[in-house]
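Dropping the structures in below, format is structure tokens.
Just so you know, all these numbers are worked out from the coordinates, no wet-lab data involved. Being a predicted model, the structure only gives us computed values, none of them experimental. Cβ atoms are built from the backbone, for glycine too; each structure is taken alone.
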Structure 1
Amino acid sequence: MLAAVFKGKHQIAVEEVPVRQPEPDEIVIKVAACGVCGTDLHIYHGDQGAADCQPGTVLGHEFAGTVTQVGSAVTRLKIGDRVSVDPNDYCGACYYCRNGQANFCENMIGIGTTTHGGFAEYCTFKAKQAYKIPDSLPLELAAMAEPVGCCLHGIDLSRIKAGSTVLIIGAGTIGLMMLQLAKQSGAARVVVIEPIVEKHTPAYALGATLCINPKEIDPAVAMLEQGYPPVDVSIECVGLGATVQDAIRLCGKGGTVMMFGLTPPDCEIALQPFDVFRRELHLTASFINPYTLQRSLNLIESGTIQIEPLLGARVALKDIAQVFEDPAYRKMGKILITP
């Protein structure tokens with residue numbers, strides 16, 4: 001089969017790779033679509049993602065497909081079933097798994113990060129990581145269950161209440177997912193900060209009540225001029241030190257700052273503890289997607305969260321290198337690799 005293999009910093013190559021035969025508790029799926037995630041880009045550029053990735057690994061962890069083989073012990077799934085994949089395989093035995101915090105599993109297997117993933121024609125993995133989906137749900141949309149699940153975990157930790165004012169920094173794919181989930185969680189107002197004004201249109205279409213270009217006006221001034229109350233929850237979806245600082249600066253007293261965007265490991269920001277104390281801020285972050293994939297699929301299948309407006313170019317697997325090499329793809333929405 002063809003697969004996109006991470007070779008090292010700034011190196012990814014499409015090669016012929018054997019399809020691994022399933023162990024008794026595993027399945028093989030034919031991949032229909034796999035999204036390109038910010039974590040994939042971090043790995044490509046030599047930075048650390050959610051997990052260490054060794055050269056020789058087939059990347060890709062946002063994917064869905066059709067079962068083509070099942071191991072001898074698999075009874076829940078059969079050939080022909082359509083599935084979405086949770087790429088984070090927890091051991092179930094370490095301290096964190098046994099304490100209800102499986103996303104901190106000390107022996108986690110990451111499909112597409114620590115073991116071969118979905119940038120391939122086929123992928124072999126534990127059957128328990130597959131979630132069967134109905135025929136009515138397009139596989140391209142089901143492939144987005146993983147990023148939606150990550151956003152759900154972030155929303156769960158953000159303490160949004162009915163009537164809250166929520167600020168989202170960044171209107172990329174993740175920001176627009178967060179926008180929709182914030183509205184579903186009861187936010188009365190959702191302000192989006194985004195310097196690329198073309199992204200304001202989809203943000204408004206998906207429920208934003210105010211979009212601000214920070215290059216033209218200080219968001220604090222813009223919200224004051226529009227008569228907005230203090231921000232209850234600010235969600236940073238960019239992953240830059242400057243935007244993390246903005247999320248803290250713009251949050252109201254007693255509010256929650258969700259640092260969701262993945263910054264480089266060596267990123268540092270200036271923080272005044274006295275300011276955090278005086279405003280009683282709750283500073284938090286979100287790590288991967290524990291226990292959220294089924295909820296994510298429920299939201300996508302029901303249409304409660306819209307995915308189609310977030311999707312950009314579809315790129316053939318053989319052409320995947322250009323997605324990593326050309327920064328223009330970052331402006332095209334969620335890129336899907338289609339084997």
Structure 2
Amino acid sequence: MNKVRWGLVSTANINRRVIPAIRASQRGELAAVASRSLETARAYAAQWEIPLSFGSYQEMLDSGRVDAVYISLPNHLHAEWTIKALRAGVHVLCEKPFAPSLEAVDAMIAASRETGRVLAEAFMYRHHPQTKIVGEWVRAGRLGRIELVSGVFNFKIMNRQSNVRLVKEYAGGSLWDVGVYPLSFAQYVYGAAPQWVLGSQRLGESGVDESFAGLMGYQGGGVAQIASSLRSPFYTQATVVGEEGRLELNRPFTGQNEGQRRMLFTPAQGEPQEVPVPEAELYSGEIEDMHAAILDGAAPYLSLEETRQHVRTALALYESAASQQVVYLR
């Protein structure tokens with residue numbers, strides 16, 4: 001194999017960002033799309049000029065016509081179809097969050113190891129040059145010891161009647177949907193899961209958290225503050241504060257208005273200075289990372305252990321918000 005044939009499991013809106021990334025790659029091609037109805041799959045295939053369409057997910061997995069799939073189903077279906085794909089011999093790039101329980105995450109990881117197929121979490125921003133620059137600065141000690149990481153990701157859901165993000169049974173909620181971005185960013189900066197968390201949530205009519213705030217404490221005394229909302233206008237930012245200065249990112253997690261992306265460094269003494277960030281299509285990094293893992297045998301950049309800690313931390317935050325107590329991660 002010198003090219004990865006991709007299939008799309010669902011016709012979700014997020015596909016519109018992944019499709020161009022697959023087509024821009026020299027080592028991948030978009031081969032198929034599957035939906036719960038053949039009519040929907042055919043219409044979507046015609047719209048996006050995809051060669052093959054299937055009226056069931058399993059039919060595509062069993063067809064032998066795809067080598068890898070991108071799973072963009074609602075959160076509660078991630079584990080089921082990831083495991084089915086892996087057992088069908090197909091590599092999987094699964095949207096975040098992997099699953100709303102550690103048991104499901106562990107089953108997904110076990111299936112990847114048993115089948116020898118690549119499994120990775122689709123956290124696209126982690127592959128962007130900007131995020132990697134932050135990691136390089138932190139690891140090199142340019143900010144000194146990290147004292148605080150903060151991050152926010154808000155956007156307002158307009159069509160509230162039919163949005164899966166507001167369905168409790170589908171593992172909806174702001175923390176699972178967008179709060180996991182600043183959560184994962186904090187884990188990345190500190191290089192570990194927190195020792196304790198404190199969460200607070202505002203529940204909507206459907207019972208999901210429509211806004212969430214969290215405080216997380218790390219070994220050595222560093223802390224992280226995260227916030228997310230499905231009820232306020234679009235806003236996102238992240239800040240890393242160290243003893244020797246701070247980095248501020250105005251668009252840490254999204255690809256909207258890439259030309260407006262900025263990162264500022266303010267030293268302990270001196271004036272703020274802009275840090276040049278090479279621009280790259282936001283979703284191309286995760287696709288190329290999958291190609292390297294599948295075709296070259298490289299380890300995925302985002303490890304399955306990191307992914308497991310994302311879910312573990314989110315679950316602890318939800319537990320804390322429900323109990324209104326600090327929760328210690330064991």
Given 1.06 for Rg/Rh (Cα atoms, Kirkwood Rh), for residues 68-251 alone, calculated: source structure among 1, 2 = 1
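So helix-only ellipticity at 222 nm (-39500 (n - 2.57) for each DSSP H run of 4 or more, over all residues; to 500), computed for just one structure, reads -6500; which one of 1, 2 is that? It would help to have the intermediate numbers written out before the result.
Working: 1: -6500; 2: -10000.
Source structure for this number: 1.
Looking at distance in nm of label points 7 Å out along Cα→Cβ at positions 196 and 316, point out which structure of 1, 2 has the largest value. Mind dumping the intermediate values first?
Details: 1: 2.6; 2: 1.1.
The maximum falls on structure 1.
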Who wins on percent of Cα pairs over 20 Å apart, for residues 204-291 alone among 1, 2, i.e. which is largest?
-> 2
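Ranked on distance in nm of label points 7 Å out along Cα→Cβ at positions 28 and 212, which label among 1, 2 comes first with the largest value? Intermediate values should be presented prior to the final figure.
On the way: 1: 5.4; 2: 2.6.
When distance in nm of label points 7 Å out along Cα→Cβ at positions 28 and 212 is calculated for 1, 2, structure 1 comes out on top.
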